[in-house]
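Okay, got some structures for you below.
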Structure P
Amino acid sequence: MTDASNTPDVPNALPPLPEGRLQGRLLFADLVRQSLSTAAAEGWPRLVLCDPDFADWPLGERAVVASLQAWARRGRVLQLLGQDFGPLRRQHPRFVQWRVAWAHLVEVRACGSATAEEWPSAIWSPFWTLERIDKSHGVVVASRDARRQVGLAERLDYWWQKGTPSLPPTTLGL
């Protein structure tokens, strides 16, 4: 009998994404890493990442960019929704380079009209959601519940509609 996990065509099983109310400042970054790795392994067709500035997300890490690279395929969509993309540009250059290469899959909108308290910090997919409900204490809610998923999708869509295109993959100059 052969071990299927050693076969190159069979991906290594990832631990299941957690559910429930979780707390920990470092936990949020770990959940971002784990969710993007899972998205790649499971082939999630759409991801929405939302945060005021993405300053404390691990988007520039090699492993995160590798997960996004593995996820990127024809027909997939990554939507980034934020208020200020300046910190993302400065702190996550690997991610910005990846975004340039995969610009045809990445849609970015900025909306500066919300207050920090009402702005969501979340990951949405058709299969799992993560929402940071208290940034200062690192409290998040992770769920596969359809009602929570629909509610978050509606709030993100509301801000998406209010936003304008942002973070262009190239800058044109004269």
Structure Q
Amino acid sequence: MIRNLFRNNAATEPVYAVYSAIVAQSRQTRFYADWQVPDTVTGRFDMISLHMALLFRRLRSETGGKKNFSQAVFDLFFQDMDRSLREMGVGDLGVPKRIQKMGNVFFGLLAALSEAMDRNDFAGVEQVLSRNVFADGQGTQVTAMAEYLLRQDALVATQSVDAITGGTIEFESP
């Protein structure tokens, strides 16, 4: 499905496969129904961003083709966001401004989340989630999401870079 949206994109099958897996994981009902992630455009963007952050954390030290893979997934992510904004009726002049804002939000989230995870700082991960995903800082939901992200980060860290760049990334059920 995603592939058809980007026929002019130079992304490879593995790039589509990994991005599709991230989107599918980000749409898990539990995030929205049980953990109260807002089921809005922003909430869904946040969930994709969190899972993209896990991928980028895994591939951040790679070079060459592996680094190009990260860039291709990132490019596909923002092409998808561009398409979504246009489908929602955002005009041609408004799309670049919103994409730039989304990029800033994504990079801020990635930096803050990575910093907290690198320190193995559970409370720091909760703070990042409270600021970025849960507007009112809901306690049990924030804790559940922080635990989930730390488990997923550990899981993704064990996955072979060759497998990931070959199109396979695995996540556990939330």
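Values in this text are rule-based calculations from the coordinates and carry no lab data. All of these numbers come straight from a predicted model, not from anything done at the bench. Cβ atoms are built from the backbone, for glycine too; each structure is taken alone.
Here mean projected area of the Cα convex hull in nm² is compared for structures P, Q. The highest value is that of P. Largest in distance in nm of label points 7 Å out along Cα→Cβ at positions 61 and 85 among the labelled structures P, Q is structure Q. Of structures P, Q, the largest value of distance in nm of label points 7 Å out along Cα→Cβ at positions 37 and 141 belongs to P.
Comparison across structures P, Q (criterion: relative contact order in percent (Cα under 8 Å, 6 or more apart)) gives the highest value for Q. Can you tell which of P, Q yields -10500 when helix-only ellipticity at 222 nm (-39500 (n - 2.57) for each DSSP H run of 4 or more, over all residues; to 500) is derived from it? The read-out was computed on structure P. Highest-scoring entry among P, Q, by distance in nm of label points 7 Å out along Cα→Cβ at positions 13 and 101, is Q.
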